[in-house]
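Structures for review follow.
What follows draws every value from the coordinates through simple rules; no lab data is involved. For clarity, every value in this text was computed on a predicted model and none was experimentally measured.
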Structure 1
Amino acid sequence: MDVDQPVVVGRRLPVVSDVRALEPFRVAVTWEGTASEQLVDLEPMLERFALYAPLRENAALFAGVAVGPYGSSIEWSDGAIDVSVTALEYLIAGCEGPSTAAGIET
């Protein structure tokens, strides 16, 4: 095995190449290898978890969304708040996310 090749176990996660904030609590995500944007409604996640309170309360902060390291997430405040690509996929699919499915409450 070449040490410069990534090891992939299971399916390869999608990579975010661009993101921009929309209102209210929506983002337009462009995935690596595509030219089209996909709209993601973050409201279910932002309303449920205390971690996201600053984004609910500060529109300017929400507008500052950026692509996280290696395109593995979207983030705010230099990574202090983030949403993983896996969570984005759950939201796109209309699910509430893995932590809700596991019965974990905040």
Structure 2
Amino acid sequence: SLADFDIRVAAAASLLLACKIEEAQRRLKDIVLVFYRLHMRALEDADGQPVFPGPTPSLEPKSQNALEMRKAIMTVEKQILKEFGFAMSTFLQPPHRYLLQFLRRM
């Protein structure tokens, strides 16, 4: 079940899959770096103050953390595909198509 996965990892995997479906290729490395920085910005200490008040630290792409996050994202992506029964063709129709049909009938 997708509820077993971290929401940030699921969001990153969903973004990666959406980019693939829409043929707007983004490298997995870039998605990992962006979601890592978002995670670092969200960290707060016990007083509710940001752990990194200045620039957020970047992640070395070859580090163990980056490799673990890549693996987690790919695992969740596979799970999403399994949940949808690998039937991604139903999502390939652009949503604005229906809006255009609606506007033509008005």
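Of structures 1, 2, which gives 13, 33, 29, 16, 8, 1 when P(r) over Cα pairs in 10 Å bins from 0, in percent is computed from the coordinates? Working through the options, I get structure 2.
Of structures 1, 2, which gives -18500 when helix-only ellipticity at 222 nm (-39500 (n - 2.57) for each DSSP H run of 4 or more, over all residues; to 500) is computed from the coordinates? Going label by label, the one that fits is 2.
Across the set 1, 2, relative contact order in percent (Cα under 8 Å, 6 or more apart) reaches its highest value in structure 2.
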